[in-house]
Structure P
Amino acid sequence: MDLRLNPGPNPRKITIVGGGTAGWMTAALLSKLLVRGYAITLIESDEIGIVGVGEATIPAIRTYCQLAGIDEAALMKATQATYKLGIEFVDWQAKGSSYIHGFGKIGQDLWWLHTHQLWLKARTRGITRHFDHYALNCVMARTNRFALPDPRQPGSPLADIDYAYHFDASLFAPFLRTQAEARGVERIEGRITDVRLRGEDGHVDRVVLADGREVAGDVFVDCSGMRALLIGEALGVGYEDWSEWLLCDRALAVPCESAPELTPYTRATARDAGWQWRIPLQHRIGNGHVYASALMSDEAAADTLLANLDGRPLADPRPVRFRPGKRHRAWEKNVVAIGLASGFLEPLESTSIHLIQTAILRLVALFPGDGIRTADVAEYNRQTDFEMRDIRDFIIAHYKVTDREDTPFWRHVRHMPVPDSLDERLDLFRSSARFFLHNKAELFREESWVQVLIGQGLPMRHDPMVDMLSDDELGAFLGDVEEVIADVASGMLSHSQFITRFRCANATLYRAVSASFSA
């Protein structure tokens with residue numbers, strides 16, 4: 001899709017400050033959508049490293065790829081990617097516990113009643129199994145199976161498969177760069193040493209590089225990471241700190257050798273003062289330990305990380321310091337902050353890349369034509385604020401809803417006060433396991449909240465309408481759902497086989513062959 005805006009006879013200059021995932025995602029998509037009347041420049045320095053710890057995505061990344069004209073097979077090959085069906089959470093409710101937050105549909109509705117409502121009553125009767133058995137994505141993940149969704153079978157669970165990617169963040173940005181530069185994006189290598197503001201209105205006029213070059217712009221996109229060179233340092237937009245609810249403020253990241261089995265899911269394992277991620281790629285496994293530095297030393301965090309790897313580490317652990325929260329405003333004057341410059345939420349639900357994506361699309365939707373309008377800026381900031389708080393609440397719920405009290409970290413988060421918006425949602429779940437959207441822009445819908453809150457052990461009552469079913473009817477219905485899902489999953493290729501056989505095929509062949517193996 002091309003969005004052919006034409007603001008006038010002279011090209012408007014969009015200057016992106018910073019490369020990495022945020023910068024090149026912005027450049028790749030804007031260069032695809034803004035095809036006439038705009039000149040796009042990206043400035044990055046080889047001297048400055050990128051954070052790049054996030055290698056897991058959520059299904060919305062496929063929308064980004066479609067809009068940016070990225071072929072799935074090319075992406076998989078260039079970034080050593082694997083498929084992702086969800087996230088396994090280990091030891092979060094209690095040590096020894098495990099559940100999967102899977103993408104896609106859960107089970108099958110009965111009348112207007114959703115599967116989790118039926119399951120909650122069946123659990124009290126002892127006639128059901130672990131909730132993972134009633135979602136195809138979860139069963140596929142548990143059995144290391146994979147298939148692409150098959151829309152030709154609308155009555156089958158195959159039509160409801162949803163997926164995302166794990167990819168090497170150090171390869172993703174260069175891949176996007178080739179796409180963007182092929183569409184005319186100019187890359188300037190250099191380190192920015194000064195930012196010049198316009199005297200009449202305080203907008204950014206130009207940036208100055210270490211060698212004296214100056215780069216101007218009409219709209220600047222700040223992708224300079226946590227430094228926030230433009231939005232923070234130059235324009236002075238403050239930061240809202242959320243560390244009262246999100247205690248983790250540091251991470252260590254390290255790759256290790258691959259394991260024999262290529263699992264199609266991320267794993268998040270709770271540790272004494274945080275959690276550890278495991279992300280399988282074709283050529284290695286990405287690992288990291290997110291922790292609260294007030295409750296665990298850097299040395300102890302590194303020891304915990306290195307003691308829980310699948311294979312030999314391929315580098316020394318790389319430290320990342322962060323402060324959970326957001327900028328008071330992501331768009332200020334003629335600067336739009338995207339990525340870490342706009343805020344940080346730990347990658348527990350793989351939202352970092354998604355927040356980059358939605359920020360770019362929001363910018364396109366509210367892009368200035370003949371001038372920056374107050375109403376457009378205000379709406380951009382309002383939507384950004386809602387999105388960040390919405391995701392924040394979902395992440396906090398993982399910590400708040402737990403039975404663990406075995407370390408100071410877990411005792412604190414279990415008993416801490418949480419935002420009213422989260423408290424209200426948890427109360428409704430406790431009352432009747434019901435979910436209602438507060439805003440159509442909410443990222444995490446009923447399926448996500450249900451899987452996480454059941455998995456974390458939130459006590460909740462079922463919808464009283466389920467009582468219309470007898471125990472026999474309830475057990476038979478859920479048994480049929482479980483049987484169909486297990487049967488469908490058993491006919492699929494293993495994830496490793498799928499990657500090995502078809503990683504060089506195009507997306508159309510992927511789907512055709514996948515469907516033939518899972519029919």
Structure Q
Amino acid sequence: MLFSMNKLVLLALAGAWASGTPAAAQSTEKIDAAALAKIRDEGMNRSKVMETAFYLTDVSGPRLANSDGLKRANEWAKKQLTQYGLANANIEPWGEFGRGWDIEKSYVAMTAPYYHTMVGAPKAWTPSTPGAIRMPVVVMKTAATAADLDKYKGQLRGKIVVMDVPAPPKPSTEPDLRRYSDEDLQKMADPAAPRPAANMPDAAALAARRALAELRTKTADMLISEGAAAVLSARGGIYGTFNTTNGAPYAADAKPVLPEIEMTIEDQLRLIRLVEAGIPVEVEMETKTRFQTQDLKGYNVIAEIPGTDRKLKSEVVMLGGHIDSWHAATGATDNAAGVAVMMEAVRILKATGMKPRRTIRIALWGEEEQGLHGSRNYVKNNFGDPATMKLLPAHEKLSAYFNLDNGGGKIRGIFAQGNEAIAPIFSEWLKPFNDLGAATVTLRNTGSTDHIAFDAVGLPGFQFIQDGLDYFPQTHHTNQDTYDRLIADDLKQASVVVASFVYNAAMRDQKLPRKALPTPPKAQ
């Protein structure tokens with residue numbers, strides 16, 4: 001999931017779907033109990049979801065945007081969806097993305113004052129070291145102004161630079177795994193207090209942001225010009241976990257940077273304490289990374305279950321999640337779990353012989369982590385441009401899009417994205433799964449993942465509410481986001497709920513209700 005925004009509730013609308021809705025509003029929805037029973041039986045008793053997760057994670061490996069691992073996962077997913085019996089499976093380009101990048105070797109250890117293997121990985125899109133290097137380290141404090149950089153001139157040549165940790169982590173007494181309590185879910189469903197109008201950044205705030213960006217660029221340039229050999233940094237994490245991100249842009253014409261390893265804060269702080277105590281510290285490291293520049297396009301995996309109703313088969317119900325990940329682990333909770341659930345949902349529908357009236361289309365998005373590129377460009381190419389609100393003919397044919405990308409927890413409900421007309425429908429659809437813990441419908445918005453691309457052009461796009469488990473801070477974008485953090489029963493439950501929602505949407509006499517079209521930014 002995209003890191004730049006909190007993936008929990010981001011925007012609260014002044015209202016939510018509550019239990020006091022009149023019965024008349026709930027009585028018009030047709031539920032095929034026999035079909036849902038088949039879906040539940042297949043998904044709970046003959047599930048393939050963990051097998052799918054295994055191939056996406058352990059077999060495909062890390063799936064950084066435009067990397068070899070992502071290509072392996074895309075090819076496997078296309079093949080698997082075809083074997084399930086889906087039609088028109090394709091790895092579809094959405095446009096130009098940028099360079100791919102893969103790690104071929106990575107090693108870092110402290111060698112003086114004693115030997116200690118350290119935990120880390122190269123930052124994405126950073127270059128290789130010239131083989132193994134063993135050098136003294138120097139600690140570089142976070143600069144507040146360009147003048148702060150001057151004190152390091154003449155001190156960095158032939159050194160490995162250890163960046164300061166501005167905020168050391170604090171131990172927590174919170175449990176490792178956390179599920180939503182009934183009280184938590186009720187708070188989600190209750191009407192939210194009106195939010196104050198958002199304040200646009202003033203000129204001073206914008207100037208401060210520009211100054212900070214310029215200072216970061218100057219720091220990177222100075223490290224190169226002063227002859228530093230490599231960089232060690234830490235951005236977050238605790239108890240041996242480290243967060244990872246990119247150390248350079250993925251654009252084909254990006255400026256050169258130094259080799260950089262992002263590592264655990266505990267290892268980073270040890271180095272800093274030793275240096276500050278006046279004890280000479282030496283580090284040995286080697287990174288071997290490879291850039292892919294032959295194909296700069298980004299891709300989505302698309303496949304369909306064709307509709308069977310003569311009048312409705314041209315209409316589409318979509319489901320999906322992003323198949324790309326970060327590179328320090330195998331992207332299990334972010335987002336192989338969501339992809340495995342969505343693939344399992346369509347497998348269930350095929351295995352149970354369902355004949356949807358509308359076409360069901362699954363989309364496994366690429367390059368989500370760098371800015372929802374796969375879904376945003378798919379929407380722009382197929383449905384409409386949110387910048388101008390110029391809509392394409394297929395816009396009218398989409399009934400809904402359902403997304404999963406909040407970790408590996410079971411589904412507890414759904415965010416209705418402010419769509420008041422759809423809330424009672426979703427409430428009815430969840431009733432058969434109340435005993436599995438899925439009951440909450442909230443009108444609140446959530447963001448930072450691929451349903452936002454649909455919502456931006458007025459299409460019904462939704463993200464499910466999932467138990468957080470250890471998503472924050474243990475697995476999300478960390479070196480601990482592995483298959484072992486997945487819970488089979490949670491993913492089975494989620495697969496059944498998703499398959500049922502998609503089936504219900506495909507079988508309705510009418511498409512799902514929509515909100516009013518957003519006002520395009522250029523018209524505001």
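Any idea which of P, Q comes out highest on mean count of other Cβ atoms within 10 Å over residues 294-301? Answer by largest value of mean count of other Cβ atoms within 10 Å over residues 294-301: Q. A value of 2.8 for distance in nm of label points 7 Å out along Cα→Cβ at positions 110 and 174, calculated from one of P, Q, originates in structure Q.
Once relative contact order in percent (Cα under 8 Å, 6 or more apart) is calculated for all of P, Q, which comes out largest? Sorting by relative contact order in percent (Cα under 8 Å, 6 or more apart) in descending order puts Q first. In this comparison of P, Q, the computed figure 4.4 for distance in nm of label points 7 Å out along Cα→Cβ at positions 62 and 182 is attributed to Q. One of P, Q was used to calculate helix-only ellipticity at 222 nm (-39500 (n - 2.57) for each DSSP H run of 4 or more, over all residues; to 500), giving -8500; which? Working through the options, I get structure Q. Here percent of Cα pairs over 13 Å apart, for residues 350-429 alone was calculated and came to 74; which of the structures P, Q was it taken from? Only one of P, Q returns 74 for percent of Cα pairs over 13 Å apart, for residues 350-429 alone, namely P.
Every number here is computed from the coordinates shown, using simple stated rules; none is lab data. The structure displayed is predicted, hence computed values, not measured ones. Cβ atoms are built from the backbone, for glycine too; each structure is taken alone.
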